[in-house]
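FYI, it's all coordinate maths here, none of it is from the lab. Everything numeric here is computed off the predicted structure, so don't read it as measured data. Cβ atoms are built from the backbone, for glycine too; each structure is taken alone.
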Structure I
Amino acid sequence: MARDHVLAIDQGTTSTRAVVYDNRLRTVGQGQAEVSPTYPKSGWVEHSAEAIVGSVGPLVTQALAEAGLGADRIAAIGLTNQRETTAIWDRRTGCAIAPALVWQDRRTAEFCEKHRDRQAWISERTGLVLDPYFSATKIAWLLENVPNARRRAEAGELAAGTVDSLLIWHLTGGLKHVTDVTNASRTLLMDLRTLRWADDLCDFFAVPRGILPEILPSSGEFGKTLGLDYLPDGLPILGVVGDQQASLVGQGCLHEGQAKCTYGTGAFLLVHTGSNVVPSTRGLITTLAATLGDGPPQYALEGSVFVAGAAVQWFRDGLKAVGAAPEIDELSLHADPSSGVLFIPALTGLGAPHWDPEARGTLFGLTRATSLADLARATLEGVAYQITDLIDAMNADLTSPLADLRVDGGMARSDPFLQFQSDLLGLPLRRSPQPESTALGAALLAGLAAGVWTDASTAVEHLQAGGQTFSPAKDSAWRTAASQRWQHAIETAKSYYRG
């Protein structure tokens with residue numbers, strides 16, 4: 001029986017998915033379950049590492065059963081994951097020493113602010129900004145605050161890594177402590193150009209280099225399954241990539257100038273810059289794109305918004321305004337178009353290009369006439385305005401402005417939202433025919449390494465059919481007025497929270 005299918009494991013912020021793809025990248029079986037973070041204090045966001053690991057097996061079993069396939073049809077495993085979320089575990093038992101700190105966690109904001117004078121150096125070395133978002137300060141916090149953790153780390157008893165490393169450790173029976181270049185590029189510890197852990201960065205953040213995983217290309221040999229009760233030994237893990245770089249691949253963006261935005265819990269805008277390291281002068285970050293085997297390093301510019309779909313979740317669960325997230329669309333259509341309500345969804349601070357961890361969500365324009373429908377519309381529009389800030393910053397860094405944008409993720413299912421986003425940007429948006437392209441990208445990378453497809457262009461051909469395009473329906477005068485209102489509001493909010 002031919003091994004002509006790929007299994008993708010997609011471990012995200014709020015759920016884990018397992019998807020089986022055939023050799024035309026069509027979904028033939030899947031399983032998904034919530035794996036929710038917890039919020040023990042204001043600004044703290046944690047995951048149970050055990051829950052993350054434990055979620056994978058039942059979903060893989062479910063996906064294979066739905067596909068009607070045995071593991072003997074799987075050519076390779078691809079893995080994609082929420083980036084920056086960090087765990088430390090015992091090398092002997094595989095058990096985490098504490099909850100994993102999620103990328104949204106802000107507990108290290110004071111450290112970042114204290115060392116703001118090192119920002120230029122850090123940016124030049126890593127392409128990133130000094131912010132709690134990234135992994136290094138999370139590792140350091142765990143080492144300092146979990147009893148005996150630093151002593152045990154320096155004695156070689158502990159391993160640290162992002163979620164990909166945690167899962168690979170368990171998938172391979174503890175034989176492999178590895179990561180890929182995209183995940184490593186999110187730690188503040190990897191040199192952007194050498195693709196190696198940097199001793200001076202490790203020293204600065206007080207992270208022992210010995211606890212970190214080996215860095216590998218995104219498509220290649222990461223190890224083989226061992227000792228699992230849901231998969232046989234010996235299945236190769238051949239594709240590993242952080243979720244947003246996975247989405248870039250899954251949207252077919254493999255060449256310079258192609259861009260995508262994923263609207264998940266947060267929103268993530270990436271433009272591929274090829275083999276060029278493009279520094280940002282506008283608060284964006286320079287990061288690694290997926291690197292294929294022995295090929296040259298590939299780079300991207302990225303802007304990250306901390307709250308996108310999370311704003312809709314807040315509207316649903318916090319305000320209890322709707323029973324299900326999609327209901328916000330219909331409600332928003334009943335808003336008064338002249339209400340003037342603006343919502344800045346900085347529920348966990350502001351990401352790029354503002355990088356203001358102290359900012360919080362702010363509503364402008366409330367009156368006695370303000371309705372729930374007005375708040376629904378403002379919630380959707382607030383996310384779109386943040387992406388417009390990112391596009392403006394990105395165009396300032398690029399030699400040529402973006403001509404279009406490919407979109408995916410949960411909020412990309414919303415037609416009213418995408419139409420407003422297109423109007424605000426003045427760009428056509430192409431919605432992916434598969435709304436969740438992260439698992440798709442991981443599968444493509446794994447399948448390439450396994451020989452399911454002969455080259456990347458052959459695989460990408462399977463991604464092109466279908467999808468819907470949204471074109472701008474507003475003129476430039478409307479866009480200018482809308483932008484001015486937003487900029488005034490966001491600067492007012494930032495000024496207020498600076499005290």
Structure II
Amino acid sequence: MAIAFPTNEPYLSGYFAPLHAECDAPNLPVTGEVPAGLRGTFYRNGPNPQFAPRGKYHWFSGDGMLHAFHFEKGRVSYRNRWIRTPKWVMENKNGEGLSGSLASRHLTDPRLLELNSTVANTNVVWHGGRLLALEEAHMPFEVDPVSLAPRGYQTFDEKFSGPMTAHPKIDPVNGEMVFFGYGARGPFTPDLMLHVADSQGKLLRSVHIVAPFPSMVHDFVVTRTHILFPIFPLTGSMARATNGQPAYAWEPDKGTHIGILPRDGTAADVRWFTGDPCYVFHPMNAFDTPHGGIVCDMMKYDVPPLFPGPDGRPLSNGAPVASLVRWTFDLAGKSGTYREQPLCDTPGEFPRLDERFAMLPYRHGYYCSGDISASTQGDSLRSGLAHIDLATGQVAQYQPPAGDKCGEPVFVPRHADADEGDGWLLSVIWRAAENRSDMAIFNAQALAAGPVALVHLSHRVPAGFHGNWRPAD
């Protein structure tokens with residue numbers, strides 16, 4: 001018999017509480033008018049534990065659940081499904097949770113450790129005719145793009161078996177997918193493996209790189225000519241994990257190290273730059289400068305949220321917040337450091353852009369404003385959306401009613417040849433007072449005016465991470 005979820009876990013209650021049901025809604029009610037040009041499917045992924053975990057729960061550890069909103073001729077349908085990973089199947093048959101989660105790995109059932117299953121709970125991307133559910137410690141997991149039924153691990157024609165980042169970069173020019181895995185020679189090892197697949201999903205090349213120390217490398221940066229691997233001092237330790245201590249912990253004395261590799265280079269071509277300790281979960285974009293430099297726009301934390309020091313003590317009294325900064329690397333220089341400048345004083349997370357300008361100079365960026373990880377119940381905290389014009393520095397914001405929380409904004413161009421930033425922003429908003437969610441559609445050029453349409457669900461979409469748009473054609 002499945003045991004009840006604990007009531008004292010902040011990331012298992014309120015906005016973060018698991019949804020215990022799967023459903024289909026063929027024709028959702030709409031306020032306003034859904035733009036006729038929106039034709040396709042918006043997929044959103046996030047942790048939604050099937051069973052109560054063993055020990056303390058960590059938000060990053062819940063089973064993945066996909067939420068799919070399909071747009072066609074002004075109508076919107078919805079479907080949600082747990083991603084039926086090997087872990088989900090084993091626990092479903094067992095009738096209770098077997099996992100100690102990221103915070104309590106030593107409590108995980110040995111059978112589940114041996115299975116070494118993904119939870120596939122972080123991102124979902126469409127590439128090479130496949131819909132891939134991703135987390136960063138295992139292989140990508142394919143699901144049917146319509147039914148969301150499982151298709152199993154994607155092995156790239158049995159040429160790939162290592163971990164894959166939840167944040168691959170898809171080249172808008174040639175369709176290549178550039179991705180990597182950390183802990184590539186085993187959990188908590190300093191090894192990185194870079195991979196490149198062509199537009200059809202055929203694996204083209206792989207490069208083995210050794211980082212200065214084992215670290216949680218959640219995301220990375222790609223330009224037209226280079227790949228950047230950020231190694232922050234959020235360190236991984238097998239000894240800590242097996243002794244009931246934090247598997248990942250903050251060790252600022254190790255500093256920040258950025259490895260820069262030419263896109264066609266080998267491990268011998270990596271050049272390391274150093275900086276002050278900080279943490280970045282998500283970059284907004286990066287591009288090459290005319291004089292051979294590299295610009296990276298990053299959501300930077302002074303200390304990481306959701307993780308402690310090696311002794312388990314919290315790093316700050318409140319939840320740390322991130323701000324948007326620009327890092328500039330001079331590849332012609334010899335300093336081995338980089339320059340930082342602030343871009344905006346509005347804190348936030350989940351930065352996105354018009355993906356047609358990924359790896360290229362760009363003007364428009366979007367992100368969740370406020371603290372997306374705040375888990376306090378019954379308060380007036382909210383998280384809205386922000387649009388930054390990088391040419392002028394101006395920031396437009398939308399703030400929902402007090403207590404409501406906007407999910408990651410995803411940009412959809414008005415049409416294939418539209419100017420940068422001409423299109424819509426899609427975001428799932430939790431309505432705290434009603435404990436349910438809306439899919440909100442904004443004119444990306446008039447964010448502060450509020451949604452042009454709201455698509456109403458009768459239930460809540462739990463706090464999640466990332467999503468993407470798959471065009472109908």
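For distance in nm of label points 7 Å out along Cα→Cβ at positions 255 and 279, the calculated result is 2.1, so let me know which of I, II that is.
On the way: I: 2.9; II: 2.1.
Going label by label, the one that fits is II.
One of I, II was used to calculate Rg and Dmax of the Cα atoms in Å, giving 21.0, 64; which? Don't skip to the end; give the middle numbers.
On the way: I: 21.7, 68; II: 21.0, 64.
The read-out comes from structure II.
Can you spot which of I, II the value -0.31, -1.26 was calculated from, given it is log10 I(q)/I(0) by the Debye sum over Cα atoms at q = 0.10, 0.21 Å⁻¹, for residues 303-422 alone? It would help to have the intermediate numbers written out before the result.
Values: I: -0.31, -1.26; II: -0.42, -1.22.
Structure of origin is I.
Given a value of 28.5 for mean count of other Cβ atoms within 10 Å over residues 183-190, point me to the structure among I, II it was derived from. Write down the numbers at each step before the final one.
Working: I: 28.5; II: 16.5.
It traces back to I.
For which of I, II does helix-only ellipticity at 222 nm (-39500 (n - 2.57) for each DSSP H run of 4 or more, over all residues; to 500), calculated from the coordinates, equal -1000?
Details: I: -10000; II: -1000.
Value -1000 for helix-only ellipticity at 222 nm (-39500 (n - 2.57) for each DSSP H run of 4 or more, over all residues; to 500) corresponds to II out of I, II.
Match the computed value 1.00 of FRET efficiency 1/(1 + (r/R0)^6) of positions 231 and 271 (r between Cβ atoms, R0 = 35 Å, to 0.05) to one of the structures I, II, and report its label.
Values: I: 0.45; II: 1.00.
It traces back to II.
As an exercise: FRET efficiency 1/(1 + (r/R0)^6) of positions 159 and 295 (r between Cβ atoms, R0 = 35 Å, to 0.05), calculated from one structure in I, II, equals 0.55. Which structure is it?
On the way: I: 0.80; II: 0.55.
Computing FRET efficiency 1/(1 + (r/R0)^6) of positions 159 and 295 (r between Cβ atoms, R0 = 35 Å, to 0.05) on every structure in I, II gives 0.55 only for II.
To test your reading of the models, identify which of I, II gives 3.2 for mean projected area of the Cα convex hull in nm², for residues 415-454 alone when calculated. If you can, show how the numbers build up before the last one.
On the way: I: 3.9; II: 3.2.
Here the read-out was taken from II.
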